[in-house]
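What follows is a set of structures for review.
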Structure P
Amino acid sequence: MIKQSVDWVSEQGRLRNAGQPNAIDPFLENTVSAKMDTGDFMFYYADIFVESVQYGNRTLLCNTLKALSAVGATQQEIFRAMTKFGSDIPGVNPPDYDANIIAIPVADPFGWARPWTY
């Protein structure tokens, strides 16, 4: 189910890069990361799953995915549920992956991410 979700979001990224309607733009709309690079977004979305396992939330992640599967959730619904899960559980949020924001050399003492550039 994780692979299918990442594949679906990757397709949304391809659509976004081609200037076509996609699920990413409405998700980022009216946020500080509205102009986030698609590659940064892909890194963010993948990290929802990675950090959930890395920081001890694999069972909760699996139970959440099982519940979504049991109700026949669409990929759009899974995308919304996983972005909410990422924010709520492991603290994975788009601004922490947005190179435009990370490049600002001002440390946010309340933010999760380190200020770095690459």
Structure Q
Amino acid sequence: MATANEIERKIKKILSTTSSEISIDWTTGGLRGGSCWGDKADVPREADPEPTFDNLNIVLEELCPNMSFLSYGKLLRTLVKQSERTRDDFYGNYSIETRKTVVIKELAQYLVDYVL
């Protein structure tokens, strides 16, 4: 049976990355419309659709292709962390950005403990 460190290396190889996490980002709100002519930022910014977690899915398809839908859901609930930040722009405009992240080391340990 593979160790968590071996699985972590496999994940990074599959994704061709040295990063410690897998993440997706998208804009979920904010205001726009502010300008140098005195216009106020009072137009709500539409949220982008949430992107799919393609890189996570690629890893899971490679390492555990027979994972059930219920197991996949539990993995997401356990490992995915969500955060938001506000990105300020000129003239009162701003956007709210959301990020979902999975730490690769935690994913590897989870796969060893519960899936593989």
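Every read-out reported here was derived from the displayed coordinates using simple, explicitly stated rules and does not represent laboratory data. On a predicted model such as this, the values are computed, not experimentally measured, just so you know. Cβ atoms are built from the backbone, for glycine too; each structure is taken alone.
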**Item:** Identity of the structure behind -18000 (criterion: helix-only ellipticity at 222 nm (-39500 (n - 2.57) for each DSSP H run of 4 or more, over all residues; to 500), calculated), options P, Q
**Value:** P
**Prompt:** Of structures P, Q, which gives 17.5 when mean count of other Cβ atoms within 10 Å over residues 80-87 is computed from the coordinates?
**Reply:** P
**Asked** Ranked by relative contact order in percent (Cα under 8 Å, 6 or more apart), which of P, Q sits at the highest value?
**Response** Q
**Prompt:** Which of P, Q yields 11.9 for mean count of other Cβ atoms within 10 Å over residues 48-55, as computed?
**Reply:** Q
**Asked** Comparing distance in nm of label points 7 Å out along Cα→Cβ at positions 56 and 88 across structures P, Q, which is largest?
**Response** Q
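One of P, Q was used to compute Rg/Rh (Cα atoms, Kirkwood Rh), and the result was 1.16. Which label is that?
Q
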